[in-house]
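In what follows, structures are represented as C-alpha cells.
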Structure 1
Amino acid sequence: MKFYANKVVDLFPTIKSGKKYIEIEDVTSFTTPEVAFADGEVTGSGIFGTVNIPDIYNIDAMEATITSKSLSQGVLTAIDPSGVNLRLNWAVDNIGGTGETTYTSYTATIKGRPKGIPSLEATKGEGMEIELAIACSYYKLVKDGTVIHEIDPLNGKLTINGIDYASKLNKALNK
C-alpha cells in the first residue's frame, strides 16, 4: 500500500551538553543545511562554448538555523563559540489509502559553531522569536535508520543519497 507524507507531527531538537544530549526547549522550527556545490566550468578545444558542471568535491559553506521562542537552557548551550553538536529529530505522519497512519523518523546531526549571538525582539503581548544560525562543519541526515547524506568536508566524508563519493575519489587517487 502507498503512503503519502502529510505533515511534520513533532520536533525534538537536542544538543550535546557534556557527555549527554539535552532537549533544546521551546523550538518552533529548524532548518537543516543546504548542501550547495561550487561551480566548475568546462571549456576548450572541441567544446562549443562553456558548460557549467557543479563540483561535488567543492562544497559551499553550510548553515543551519534553530528558531525558538525563549532563551531556554538548550538555546543558551547552543551559543557556544567553541562548537556545538546538535541532533535534530522530527517525525512525519503518512496517510495510506485506507486511512492508516505510519510515521517516518528523521534525524539530522549537525556540528559547527554559532555564527553569533542572536538578537532579541520583545513586544508587549506577543511571543518572542529567536533565530540562531550555526555554521556547519558536519551534516548527516538519517531517515528511518538509513543514512541519506553525510557531509564532512574536514574529514573527507561525502555520502549523497547513500552513495559514498569520497571512496570513489580516493580510489581514483590510489588512496
Structure 2
Amino acid sequence: MLKFSKKIKKGGKMKKIMFICTGNICRSAMAEAYMKKRIQEEKLSILVFSSGIYANNGEKASNLATDVMKDYAVNLKEHIATNTKDSNILEMDIILCATEGHKQLLLQMYPNIKEKTYTIKEYAYGKDHKNLDIKDPWGFDRETYKFCAQELVLAIEKIIEKEKILTNKKNKI
C-alpha cells in the first residue's frame, strides 16, 4: 500500500483527487502531473495522485507522454506507475477516470465510491457532455498524444476553476 502525505491545511485535511486510466503511463500520469503544476501555480490545497486499473507498479511514463508534456512545462520523467489495487483510492475525495469504461470497472471493484467517481470530462463539463471519454494514445504517434494532452489540459483547467470557486465559497463561510 502506498503511503501518501497527510498535509493538513488550516481548518482540516487537504482534498485528495486521483486520476485513473489503464496503465498509469499516459493519460492519468499526464493529468496528475499537469494538475499538480496548476495547483501549485494557483496555490490550491489539493493533493493529486494517479493510478491505473491494469498498471504495472514501477513502470515509467511512456516516452511520448513525457515528450508531449514538455510543451506544457511538465516533467513526467519521475513518474512511477501505480496499480489502483495498490493505491489509497478509498481515501480520495474525488476520483476522475479517463473513460466511462474505467469508471464502470472501478465501481465494480469498489461499489462504495460511486458518489465521488466521475470521468474527467464529466466532472469538468457535466454529465451531458457529448463524449465523456479521453481516448488512450498508447501505441499511436506524437500527434495522438498531443491531442490527448490537449483534451486533458482543457478539462483540468475547468476543474481548476471549479476548485477555485469551491475554495472561495468554503473560505467565505
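Given a value of -2000 for helix-only ellipticity at 222 nm (-39500 (n - 2.57) for each DSSP H run of 4 or more, over all residues; to 500), calculated from one of 1, 2, which structure does it belong to?
On the way: 1: -2000; 2: -13000.
So the calculation was done on 1.
For structures 1, 2, calculate relative contact order in percent (Cα under 8 Å, 6 or more apart) and state which one comes out highest.
On the way: 1: 21; 2: 24.
Max of relative contact order in percent (Cα under 8 Å, 6 or more apart): 2.
Comparing structures 1, 2 by distance in nm of label points 7 Å out along Cα→Cβ at positions 95 and 111, which one has the largest value?
Details: 1: 4.1; 2: 1.4.
Looking at the calculated values, the largest one is 1.
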Structure from which -0.42, -1.47 was derived, log10 I(q)/I(0) by the Debye sum over Cα atoms at q = 0.11, 0.20 Å⁻¹, options 1, 2: 2
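Where a number appears in this text, it was derived from the coordinates with a stated rule and is not lab data. Nothing here was measured: the structure is a model prediction, and the numbers come from that model. Cβ atoms are built from the backbone, for glycine too; each structure is taken alone.
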